[in-house]
Structure P
């Protein structure tokens, strides 16, 4: 049976209030009594009743995190950053997956709120765009990671990488290597990060004096199979482009695998650049050139923002969304261009 404050009071021959004060480190009792009660509680295996405490404080010291999928390496590193910052602030994390379905994301948000979490962090989603009014009614702070929320409200804010700048970095790198036919493999339809990376791609082409060719734009889904299918589409065209920028590293790795099977040399026949810098990117052959997101740091910042929002008074000056820059990591997959 669960050890209660009453059990400790009976074993220590003290009052319930003395035990309560000792366990809350109150200065109203002597250091010797406090130490004795705390030691006794530990020996008896006492743990605080989080539910009872939350009823008193109106806080659970828990934050809910909704992710697209736990199999995505990018998500794993962001969540690690969230958990690191949560642990440092004595918060617990409850994780829920949405399978990249907006309605399921919103159901996960509602489920976590029903568990009385103090705040919510949602990664790589369309929730902000589709359900902002609902999020406002939830009444707890919501931080969106890599979701460009154009209508920040009292409770909803975002932290994201500058996808447009990252798309420009990747494409400009290939152009500087001498490539003139640079393809882009897109991400999931209607995702704002894909739209921004595509915008950066087009801007870099224009800056380099390279005409935009719609035939070099290939549909993708952000997964390995999308990269494999994209390679087949590019190889089946009239002429293979000399370079390709992929929406993310998973797409690029799928494309590299398919290229190997087709006998296409990387980077000799096709230079490849990804986006994210997941751990696998530096270990595949050839190692993948990519735009690195500060994933763990973004997770830490998301948790820090959620904590700040939870502690803020309603009259506090509004917070601002955070945008961070990606970093181009050059490895062998982009190689040297050909004209």
Structure Q
């Protein structure tokens, strides 16, 4: 699959990844508090429709509906023993849709955080975290995922546990962290620290980068902090900023704004470009067209980013706070 990623990058210079899973599933009727992963079993046609929408929007890579299909998260719904099966189902449904296509599409098995804090700050041991991720990874592998997509991670120890699981499953992987606290993850990691750790690990990813976070402006600034450019960089930013209206959370990013974001992400060094919370097939279609039509430009300045995408959420990208260690704030998050 590394060759497939490489071939697409060689042909196009970039890969269009998918958008938000939760946003679309909520639009299909998923209720707040429900586990999206249960729909792999209960609502398979809706999951097929989800995958099909990414394919029809022109995505070269899309993620499985398995962000929370690990035993720690499924335990909240008394389904912890369904982790392997639900992970496998998520990939099987995606593989079925890809087999209908003639073009090359990468099926990425999504693996989100456990939702637990690892020792010594929390109760989950590193060994147990590896096992949690390994079961999920094996399910995705058996279901037909091409690669593992470790995403929205906040702590380096949890990232390392997921990487160890990928190695045990003999699966290639990509990885993203979410920088949502003044340029840092909620556990205090900066883009430079993430990049440095990637350069030092033995089991290298196919690509790495950032997803979710605050908004597209902040995510582009985060990209500028990555220092290991020997690997393709991933950008999966939210479609603007969430706002509460009419009883729902809506993202204010228009397709035109996300088209600008996609091109700025490429100019900032990203090779795999998609969206996260709030990003719909409509956004993706316009993003693809912009990447096809607009020629790459020089790396953008902060002023250019703000001019095109709007203000940053903070004056800091986190790197001027290197002496501040430890968790910034503790919360559980899910991609929307």
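No value in this document is a laboratory result; all are computed from the given coordinates. Because the structure is predicted, anything quoted here is derived from the model rather than measured. Cβ atoms are built from the backbone, for glycine too; each structure is taken alone.
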Computing mean count of other Cβ atoms within 10 Å over residues 235-242 gives 26.5 for which of P, Q?
Q
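Please state which of the structures P, Q yields 6, 28, 38, 23, 4, 0 when P(r) over Cα pairs in 10 Å bins from 0, in percent is computed from it. Mind showing how you got there, number by number?
On the way: P: 6, 23, 24, 18, 13, 8, 5, 3, 0; Q: 6, 28, 38, 23, 4, 0.
Structure of origin is Q.
Which of P, Q yields -14000 for helix-only ellipticity at 222 nm (-39500 (n - 2.57) for each DSSP H run of 4 or more, over all residues; to 500), as computed?
Going through each structure in turn, the value belongs to P.
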